[in-house]
Structure I
Amino acid sequence: MANTSSIDEIAERVERLLTRHAELQRTNTLLAQQVMDLTQERDSLKSRLNAARARVDALLDRLPATPDPKEDAP
């Protein structure tokens with residue numbers, strides 16, 4: 001009888017482990033998807049930042065040169 005009880009106990013523990021394993025697999029899949037989504041978002045934001053930087057640089061290049069105040073001094 002003690003043997004049957006031990007087997008039942010082991011079987012129950014194995015079932016709990018299998019359930020936990022399945023939960024962890026689902027969680028891992030969700031986290032992997034979040035990482036992919038965030039990586040894509042980061043890449044998109046970096047691209048937008050680079051484009052904005054290029055536009056600002058182009059605008060700065062179009063500004064007239066400001067005279068040096070030292071050159072205007074008598």
Structure II
Amino acid sequence: MGLQEIAIGGIFISPLLLYALFGFVATIVTRTLLHWLAGQRALWYEAWVDVSLFVIFTAGITFVLTVLLESS
């Protein structure tokens with residue numbers, strides 16, 4: 001069942017959209033913690049760090065939720 005579309009009012013929505021939203025929230029939280037702990041100067045390429053965190057979190061959340069939904 002992992003990556004099957006969700007029907008809301010006759011419109012099919014990809015679950016990856018929801019996973020990307022969770023990844024975005026996790027990225028914002030992690031970025032805020034990094035700025036608070038390490039300071040702004042510790043992140044040399046800030047945009048690359050943000051994109052990398054977003055991709056890593058989105059892929060991780062997609063993997064975990066897909067495995068959890070398929071096992072049940």
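Any read-out appearing in this document is the output of simple, stated calculations on the displayed coordinates, not a laboratory observation. Nothing here was measured: the structure is a model prediction, and the numbers come from that model. Cβ atoms are built from the backbone, for glycine too; each structure is taken alone.
For which of the structures I, II does the calculation of semi-axes √(5λ) of the Cα gyration tensor in Å return 71, 13, 4? Computing semi-axes √(5λ) of the Cα gyration tensor in Å on every structure in I, II gives 71, 13, 4 only for I.
To which of I, II does the computed value -24500 (helix-only ellipticity at 222 nm (-39500 (n - 2.57) for each DSSP H run of 4 or more, over all residues; to 500)) belong? Matching structure: II. Comparing structures I, II by distance in nm of label points 7 Å out along Cα→Cβ at positions 17 and 41, which one has the largest value? Ranking I, II on distance in nm of label points 7 Å out along Cα→Cβ at positions 17 and 41, first place is II.
Comparing distance in nm of label points 7 Å out along Cα→Cβ at positions 33 and 57 across structures I, II, the highest value is found for I.
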